Structure 1
Amino acid sequence: MITNGELVRAAQDIARSRAAHRALMMIVPYACVLVGLDVAAYYGEVTDAHLPVQFFMSEDHSFGEYLEYAMTGCAALFMTLCWLRSRAAVYLANAILFVWLTLDNAVEVHEMFGLAVAPALPVPQWLPLQANHLAELLFFGAVGAVWMAGMISAQLRSERREVAYGLLIAACIAGTAVFGVFVDLVTSLGQHTPAWLNILAFLEDEGEFAMIMVTFAVCVGIFDVERRRAAHAAARPERLRPAAA
């Protein structure tokens, strides 16, 4: 079992990574511009000064979503490179997850699944939720269960340091799911006023966007720490072997 001290040390190593700092320095200014465009788009909807739909982060193939594709795609690449170097299964499990998240975000697999399954899915009358939204929730639950099973299996075959990294990534994924799944579910429950609906949508989009940035930075930090660790190990001289008798 990983101790809190090991998790803290792993988080500190990532936080001290210069590569993670540089990645955030490049992304955060652009992200702030995208948030400003999203706010302007919502304000335009209220004042009937409609702006391009690409300003909305919730729209498919918007400016914000293209940055999300880049971040999750790069996270998949970094985890793949870590796996190729160490063969730790925890990195492979997360690489597959990030590939899936990139594809799902780009082509909306969960939404297509929800619309396809909705006609055959009975929804209890006491549940103020449409059938397609319930199907999407079940879909995310199934994907999460498969990923968790893979992570548990992978962590049993990885070193403690790698397990700590896997748990940190899992925490970031859980934070992303809070906004991308559960806040979205609250938005779908019952009837909301336009103002409250806009607030929930803004919270969902910006919260998910921020967590994806944090997750990306963590993956960059893990790759950088592991790269430097491998370079340091390769640079150390081998111990002299005792002469044969």
Structure 2
Amino acid sequence: MNEIEKKAEEWAAGTGKKVPPPALPYDEKLVAFIDILGVKDKVKEGGDDAAQIVTIMRQIRTYVETECNSSGKAESLHSLQIGDGFFIVTDIQCINEICKILSTVQWQVLIDSQMLLRGVLTAGKIAVGEDDKYFIGPAIIDALELERQNAIFPRIIYETKNIEQYIKKEDLKFKYIIEDQDKIKYLDFIGYSIDSEELTGKKLNQLLTEKKVNETLKERYEKKIREGKCEAKSAAQKYGWLISKLAIYGIKVV
């Protein structure tokens, strides 16, 4: 018996009436969850001053809302911020739009906020609360578990097994889904952004230099390596993963 059923039973017992537990109107939807990496370090750096981290989270919230609203599918997109994470829920037929939104947001987080994120795109049963105040359902649990266990690096994994229950391969037009070395598929936000913004190798390097992305990645990677602790090594691996992906496009960071 879940919590909702328990409360219904308690209420019925108090009134002397037997009522069925409330039903949740689950729908089959695409569910994305993204989690901002490095927030703990920012909190430590800020000490008693929360201004920096609040500013960053507002920026990222703006990225999410702007991309959802400008996608042409705004009425079908629902987003919810929980701490330093964001859920985006949309209709199954919006598969190509959600892939573009997620890739664009990940690029903006890197370029404009100099932060990393990881996440997952999956599909399943979910209920959306009134005014997007809450999301609930098996797909939410799946998304959280997949993000924690499989995303690992700053990548948004594409959960093929769940998504292909609802979407035919021929309906997926987004071509920037690639398989990583561990056989997990993820959204190639770098490749997508290079093509959509028509960035040559020279322009890409210039952009990353002007925005101090190269400098920031190098400093954080080397700092974590020097710290030597297990947690720091894990963080260094995340930076190292992204650095290696940039190297594929001719960007040498370290």
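If helix-only ellipticity at 222 nm (-39500 (n - 2.57) for each DSSP H run of 4 or more, over all residues; to 500) is calculated from each of 1, 2, which structure is the one that comes out at -15500? Source structure: 2.
Computing Rg/Rh (Cα atoms, Kirkwood Rh), for residues 84-195 alone for each of 1, 2, which one ends up highest?
Details: 1: 1.07; 2: 0.94.
Between 1, 2, the highest calculated value is found for 1.
Match the computed value 18 of relative contact order in percent (Cα under 8 Å, 6 or more apart) to one of the structures 1, 2, and report its label. It traces back to 2.
Kindly point out which one of 1, 2 the value 1.39 was derived from, the read-out being Cα Rg over 2.2 N^0.38 Å, for residues 148-235 alone. Of the options listed, only 2 reproduces it.
Computed from the coordinates by the stated procedures, all read-outs in this text should not be read as laboratory data. Remember, predicted model here, so these are calculated numbers, not experimental data.
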